[in-house]
Structure P
Amino acid sequence: MSLATLSPIEAKRLLDQGALLVDIREADEHARENIRGAKLLSLSRLDQAGRALPEGQPVIFHCKSGARTQGNASRLATKVGSTAEAFILEGGIDAWKKAGLPTVVDRRQPLELQRQVQIGAGSMAFLGTMLGLLVSQWFFIIPAFVGAGLTMAGITGFCGMVRILRKAPWNRSAFAQPKHA
């Protein structure tokens, strides 16, 4: 099933008329930045949520760029009652901001785990390559290990670096209690 898309301006108009905005990103992404009033219903917890949305109220789903929402439209549609209209915010929160609409930003929250993984893996690959070039060829094992880890994460969906980063001191409070609105 495909859901109709709305531009940020159309979505804002519908929200002002009482529609419900649902953020399908993960709790860490939502905590760092969100659209005021958005209800959090993470894709990773979607199947456990039952039919979590009110009957008869228009619903607008959003993610960061719109890709996750589009790719999961049929799953999202099952969470909406048969009498409710459901839409996707075209371009996600990125398009919302680009349209000049406000978001709530909490810089005290840690960076999203995905970004932490990118920073960690990129740093390790760069450092290993530089050490391999300048110190000893044995250091080339570091970027090889990082590449293998990222490949396995893509294939299996399991990322060891995420597990490690979740236990980092700056992330502990962010994952102690997921903040579902």
Structure Q
Amino acid sequence: MSIRFGLLALLNDGPRHGSRLRAEFEARTGATWPLNVGQVYTTLGRLERDGLIEPAGGGDDPRQRLYAITEAGRRTLTAWFAAPVDRGQPARDELAIKLAMALGTPGVDTGALIAAQREHTRRALREYARMRARAGAAPPESADDVAWLLVLERLIAAAEAESRWLERCEELLGDA
């Protein structure tokens, strides 16, 4: 999971405590994937259990404990960066599941479902375009700025692909 590896990547830069990791993760991703603080500490616990990180000082309060990456953690992180993202096990797509279920459910207007989703996707694309214009108004000043631009471009590409897929769904439903 990306949260696990995202935290390892941040810890690769030096020891940090959970709340700082959360803030840096959100800064690097433009807060596109906000983290619940509980997710951070649960993930840190698992990383520590697996020997990928270790406590690096701090008090008895786990929220103030510093964590550092171990050599095993660095090897795991290096392997993650080197490996392509597996497309053999695609992520669950709520929209695809919703549409597939709608087709077999009496009384569901799939055309209206698609139209509503298309409008939602168009609004998202307009918002992403505004965000890109704001982000691109000045040259990036930090790695976090560049990271946010990369994430934003991915969001735009995904929304554009979703829009094309919705058009194709309408064509298929029209033929059926």
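Odds and ends about this structure:
- Highest-scoring label, criterion being distance in nm of label points 7 Å out along Cα→Cβ at positions 93 and 165, among P, Q: P
- Computed -22000 for helix-only ellipticity at 222 nm (-39500 (n - 2.57) for each DSSP H run of 4 or more, over all residues; to 500) - originating structure among P, Q: Q
- Source structure (of P, Q) for volume of the Cα convex hull per residue in Å³, computed value 159: Q
- Comparison of P, Q - label where FRET efficiency 1/(1 + (r/R0)^6) of positions 21 and 141 (r between Cβ atoms, R0 = 25 Å, to 0.05) is highest: Q
Where a number appears in this text, it was derived from the coordinates with a stated rule and is not lab data. What you are looking at is a predicted structure, and each value in this text was computed from that prediction instead of being measured. Cβ atoms are built from the backbone, for glycine too; each structure is taken alone.
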